[in-house]
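Dropping the structures in below, format is structure tokens.
Just so it is clear, none of the values below were taken in a lab; they were calculated from the coordinates. Here the structure is a predicted model, which is why all the values come from computation and not from measurement. Cβ atoms are built from the backbone, for glycine too; each structure is taken alone.
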Structure I
Amino acid sequence: MNAIELWGLSPDDFNEWRRNNDYPVILDLFEQKLPYFIDWMNDQGITRSLIFEHGIARFVSTEEPLLLCNYKSDGKNRLFEKALKKSEGITEEHEYHPYFYWLNKKHGRKIFEETKRDFIISSWIKGKPQFLKEHFLLDLGGGVEIHAPILSGRLLDFTCLDDIKIIGAISNTYIYLWHCSARGVEICGGLAFINFYRTELWDRGFGSAKKELILSDGIFQDFHFKDCNLRFHASRSTLMLCSVSGTNFDATLEHTKMEKTVFDAGLTVNDNYEIKREFYSKIKILFSSIGKSAEAGNYFFKEQYNEMLSLLFPKRTYRGLWHQKNLIEKCVFFAKCYFKFVAKFLNYAIWGFGEKPFRSLIASWFVILSSSLLFYLDSCSQTYNDGLKSVYFSIVTFVTLGYGDISQQNPILRLFSSFEAFSGMVLMGLFLAGYASKSKQY
């Protein structure tokens, strides 16, 4: 059957077709190529029919235990991640460990990472995506345009949706587009409850041949992307309750709002902080472009935090530059990075790069109280052994009031008082500047 005929089927008929024609081929491939796959099925008591009923991808790739729940109201079985809260009316439930979760626990991190690294679309042959170097994904795209399709209940994992245009789709339950190719997908008129995982949503191409996810003219709610190759363009739309996890991301917004949408860099190779910094910089600019200064500030803080951490690993962060230097130049370069890190860390600790000015208030009280303790304990102090006077003198010095009713005679304590007064000017300035900058453009 071609793509148009498959979309013309009801969700139940479509799923039945996949269970008879497409899913068996995929599962046979996994049994042959994935280590201990059959052992996993036997250990967990998972049958082929159970996997086919709820979709292969979730049983294979979910990163936490799954619960299969039977509901009293309609007698149907539904699959949930264990961490998700379930509603009432469950008569029976079974817990299953997904394949990769089980593989990590049973056979160790090394074989888990090696297997998961290769569990991808390995190539495109004549434009067709091939999974694990053998299986061509079921083609549901190819330039077709579908109107008001019912997406709810369709098993769409391990499919190719390249260049499809979806107009006015209907969905009231989560659709799992896991391990798919969806380059050049265009969705018009809004949609909700789409979960993408390790899906290709971008083709670099050349010039006008570039393909990206296009969202237009609607409300797009509960779209979740994790570890996807993602670029999207949204126009005349609202993104609501959406999330993006993973650094391979970019977006452009045209007359579009984002409400309660969150971005997270997730895990990167060797925890590369420079990649994370670049990711959060993009998100900062994205929120700033739509006038959301508070959100832009939050991601500016994350950008600066990761830039600070990247300075601890100059060999990794500045790899190209590092290999061009001789030993002496490397030592000097490392020292410069270290001093920049110290300066950044003070910036981070004292006022959170300007985004957390309350920290400067905490730092102010730390300076005041620690100075009070010194004035209280030092026998040369004019407030020696007098706690109330020591605190009073420290506060007056810190805020540079200079009443003059108490003054230190010891030269070292005088010098220390001057440093406290200078610290007070700096910290109070940072406190006020931090709040004044909340409306700045990033």
Structure II
Amino acid sequence: MIKNLSILFFLCISTTLLYAQDTLRLSRAESEALFLKENLQLLAEEINISQAEAQVIQAKLWPNPELSIEEVNLWKKGNEDFAPPISGSFGKNQQFSIEVEQLIITAGKRKKQIALEVINVEQAKHYFEDVLRNLKIEFRSQLTKLQYLQRSKSIYQEQYKSISQLAKGMQNQVNQGFVSRSDYIRLKAEELSFLKEVNTLNQDLNAAQKELKQLMHLAPTTRLHITEEGYLKNRKAIENLALKDLASIAQKNRPDLELADLEKEYAEQSYSFEKAQRIPDIALKAGYDRAGGVIPDFIGFGLSIDLPIFDRNQGHIKIAEQDIQKADLLQRQKLRGIENEITMVYDNLQQALAFYQNISDDYEAHLDTLLKAHTKNFKDKNINLLTYLDFLEAYLNNKIIMLEAVKTLNDKAETLNYTLGTDLIK
């Protein structure tokens, strides 16, 4: 028996240690640092920048020369000797021609192509910043959600324990006939209601953890707990915001606006490149012909060039010109959209702040004190069950309202940071 108890105790201790090892406690700042380091989508997007830089290297390279060997006879007809050997017996009575051709790119087309690829690099960098911006707000929203759920669960768990203790105490009084069974059943129903809420919150916590672990590239068995540090945003920073200054901040920091600017720049550079395409490239040639003409060993030079009589790249030039107009329109639309977005997000944030400020700093402490007093009065039979449960319901509703006020303020602040493209509110 003692041996079995020892084994059971050892298993319990081992399970507890394993659970403790799998629980990762992090602050918001530590979580974000891990996210920035380990997120696989960000690592993949960084490769796109390297690929764009490789395209610049490729654009700087000259075309390779072309070597042609033609008119090679593998046998001769009859016994006539028509060509002496080149060295020893090599090349005797052999006919062949060799030509080397080098394409010369004219009108600065190579430099213009390089300029296009350089813009592509900048686009890749700003696209990476835009992906990071979108992932950040998703990540921070999930952090806030997890902290909100942790707080909510703590409140309901605490009240579940309190109700369970009251139910156990009331059961003894029911058995002794001091309390009606209907009151006991009503209290047990409330206990089950709390237990159900805790289970629902556990499922929501599991879903929030799953999203965060995916973003942070954590092992599936890891239990993530976010500490309270840095949960509430800086209210002074929100109060000091001025709407008139926000548009200029966004114009300097929004990567998607930079992408719209680069799209216009790319269209302008593409137009310059297509205009240069009107001028044909030149192919320089050098050739050697053995026994193929009047001169037995003929060396000659030449060039070839397209004659721009019919195709002067008119269609592509027209398309590139219209691309500039289209990019300009989209750039203006993006800017106006950002301005409207900033106004909406700013108003929403101020409304969330106003609601939060309506809750006095000591209101939550008063609520907790009143609940303790009501619980004591119920135990002492100074108030009935209905009065106690009515106050408990009001207590929980107000607790959740306060939690939601903080969560909403955090979410709206992060939305403003997202809209501005920079962490103005921390």
Worksheet entry | Ranking I, II by distance in nm of label points 7 Å out along Cα→Cβ at positions 359 and 383, the structure that comes out highest | I
Discussion item. Given a value of 94, 58, 50 for Cα extents along the principal axes in Å, calculated from one of I, II, which structure does it belong to?
Written reply: I
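For which of the structures I, II does the calculation of relative contact order in percent (Cα under 8 Å, 6 or more apart) return 7? Mind showing how you got there, number by number?
On the way: I: 7; II: 23.
Clearly, the read-out refers to I.
With semi-axes √(5λ) of the Cα gyration tensor in Å, for residues 31-230 alone coming out at 29, 24, 13, pick the structure among I, II it was computed from. Walk me through the numbers before you get to the answer.
On the way: I: 29, 24, 13; II: 85, 21, 11.
Label of the originating structure: I.
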Worksheet item: If mean count of other Cβ atoms within 10 Å over residues 143-150 comes out at 13.8 when worked out from the coordinates, which of I, II was used?
Response: I
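I have 18.3 for mean projected area of the Cα convex hull in nm², for residues 71-166 alone, calculated from one of the structures I, II. Which structure is it? Intermediate results must be reported in sequence, preceding the final value.
Working: I: 9.4; II: 18.3.
Attributed to the structure labelled II.
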Response to the item:
When Kirkwood radius over Cα pairs in Å, for residues 159-278 alone is calculated for structures I, II, the one with the largest value is II
Worksheet, complete the sentence: For FRET efficiency 1/(1 + (r/R0)^6) of positions 247 and 287 (r between Cβ atoms, R0 = 25 Å, to 0.05), structure among I, II ranking highest is I
Worksheet item: From I, II, which structure was distance in nm of label points 7 Å out along Cα→Cβ at positions 111 and 271 = 2.0 calculated on?
Response: II
Fill in: Answer label among I, II for the case where helix-only ellipticity at 222 nm (-39500 (n - 2.57) for each DSSP H run of 4 or more, over all residues; to 500), calculated from the coordinates, equals -24500
II
